[in-house]
1. With distance in nm of label points 7 Å out along Cα→Cβ at positions 72 and 96 coming out at 7.0, pick the structure among I, II, III it was computed from.
2. For the read-out relative contact order in percent (Cα under 8 Å, 6 or more apart), a value of 33 was computed from one structure; give its label from I, II, III.
3. One of I, II, III was used to compute Cα Rg over 2.2 N^0.38 Å, and the result was 1.24. Which label is that?
4. Suppose you compute helix-only ellipticity at 222 nm (-39500 (n - 2.57) for each DSSP H run of 4 or more, over all residues; to 500) for every structure in I, II, III: which one lands on -1500?
5. Given a value of 1.9 for distance in nm of label points 7 Å out along Cα→Cβ at positions 64 and 136, point me to the structure among I, II, III it was derived from.
Structure I
Amino acid sequence: MASYKEIVTKTVIGKAKKTSKNEVSLKPENMPNTVLGCWVINHSFSGTNENGLVKLNGSFDVNVWYSYDSDHKTAVSTKTYNYEDIMNIPIKNNATLTDSSEIIVRSLKQPTVSDVKVVNGDVKLLVEKELGVEIIGEAKIKVSIEDDEDDYEELIDDSEVDNIINEIDEEYLK
């Protein structure tokens with residue numbers, strides 16, 4: 001006869017990803033003529049439960065390398081940008097997002113600059129990124145337990161094997 005046991009374990013109860021674009025502006029020290037390069041570094045982020053929604057908080061640094069003084073000199077300007085985003089992540093199997101749920105945020109696509117232009121001495125940048133969020137909660141699994149089942153392998157001691165061999169009648173087949 002089988003009986004059942006419940007196992008409580010951690011499982012992914014919700015999972016989603018979101019691509020977002022942030023338009024940012026940078027005011028360099030000098031009037032830029034041409035943007036020679038730009039890159040995004042130091043991306044950090046975290047997620048928290050905000051009334052059943054996941055609130056993402058993050059920041060990244062943008063470095064812009066530009067020419068000025070009629071393209072005779074170059075400089076690099078750096079600025080840190082903060083962002084905030086809300087994600088409504090569908091929860092599976094009637095689970096709920098609680099304060100004890102673990103929220104894991106991953107960068108699926110690091111922030112990159114997809115468009116840059118100089119407008120009235122300001123550098124306008126379009127930064128794209130993709131974040132994935134997993135919500136970890138508890139789940140119960142019901143498993144069947146087989147009763148009266150002996151699944152151990154029976155081992156025979158070597159001395160018992162020697163005794164059995166010694167008892168064999170070698171003349172039996174003659």
Structure II
Amino acid sequence: MCAAPLVMRADVGDGDKARLTCPDGHWTHWDNPLPVLAALVEIEGRILLARNAAWPAKNFALITGFMERGETPEQGVARELQEETGLHAETISLIGVYEFIRKNELIIAYHVRASGEISLSPELVEFRLVAPERLKPWRAGTGYAMADWMRSRGLDVEFVDWGT
């Protein structure tokens with residue numbers, strides 16, 4: 001705010017945690033985790049996994065995106081689903097909330113029953129429709145959400161390394 005370069009300074013009121021702050025106390029960069037929405041999308045009894053254009057050929061995952069100002073998480077996950085796949089959310093139910101510390105994100109994951117024709121946005125290059133019992137979750141944020149959803153349906157969970 002005052003154009004002074006930020007400095008790392010311990011926040012005495014927060015266990016001496018170091019934060020970037022203005023040396024004159026005008027502003028603090030809290031660096032709070034960013035909420036990310038994830039959709040485990042069920043369409044006609046199968047689960048939709050998609051590959052981001054920036055990912056290696058074997059990496060498929062859930063549909064994800066960021067909330068926008070003025071929307072609920074449920075509205076946001078429905079919007080992201082429509083924007084990224086062209087599908088319409090019919091029912092939305094919370095799976096759980098998961099940390100993704102590596103990217104400083106907090107994932108809010110939903111099971112979404114959807115309808116419509118799949119039409120991928122330019123950020124996604126291909127998709128797969130997988131029978132729920134054939135899903136192989138990975139050991140990171142949305143993979144844990146997938147595993148919890150599978151367990152809630154009595155399915156066996158076998159974790160795999162990302163991209164295998």
Structure III
Amino acid sequence: MARLQQRYTSEILPRLAEQLGRSNPHALPKLTKIVVSMGVGKSIADSKILDDAVETLSMITGQKPVVTQSRKSISQFKLREGMSVGCAVTLRGKRMYEFLDRLITLVLPRVRDFRGLNPNAFDGNGNYSLGLSEQMVFPEINADKVKHVQGMNIAIVTTTRNDDEGRVLLREFGMPFRKDMKA
């Protein structure tokens with residue numbers, strides 16, 4: 001069992017039950033999945049860039065990514081339907097908790113000028129999304145071997161139905177949300 005998953009069952013669940021006033025453990029919020037994706041628009045000109053992104057994402061997540069194709073043709077971008085434009089990984093279970101643990105403890109503190117995550121980046125259903133501008137903040141990536149700096153999107157999907165419960169759940173996991181500084 002992952003360290004964060006163990007902490008969730010032993011410490012976080014009782015605190016959530018107390019904060020939300022629910023005794024049924026199945027009614028308490030939990031994580032469903034984490035989706036990590038990279039959009040590689042430059043791969044239209046050079047397919048090697050997409051191969052590098054797939055390799056990088058597999059090193060970061062420990063799972064082979066799925067290559068995503070475009071759904072529409074857009075002539076301004078020289079994009080045709082079915083062209084490979086990105087890659088994505090869906091993490092569940094033990095890998096999900098291990099990735100979230102590494103994200104909170106190792107990756108986010110390494111982000112340059114990091115002042116905390118935006119506490120309002122929820123989608124209305126308790127799911128949180130964040131973006132990283134470069135993949136070199138992950139300790140698995142050797143900065144000398146990176147040819148193309150690539151950003152990524154991370155979507156954390158929960159079982160909650162509102163943003164307040166999702167915010168409480170992620171705060172309990174240790175997500176470093178910034179404090180609103182409205183004097």
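1. I
2. Only structure I yields this read-out.
3. II
4. Structure of origin is I.
5. Answer by label: II.
Each value in this text was obtained by applying a stated rule to the coordinates, not by laboratory testing. No experiment lies behind these values; they were computed from the predicted model shown. Cβ atoms are built from the backbone, for glycine too; each structure is taken alone.
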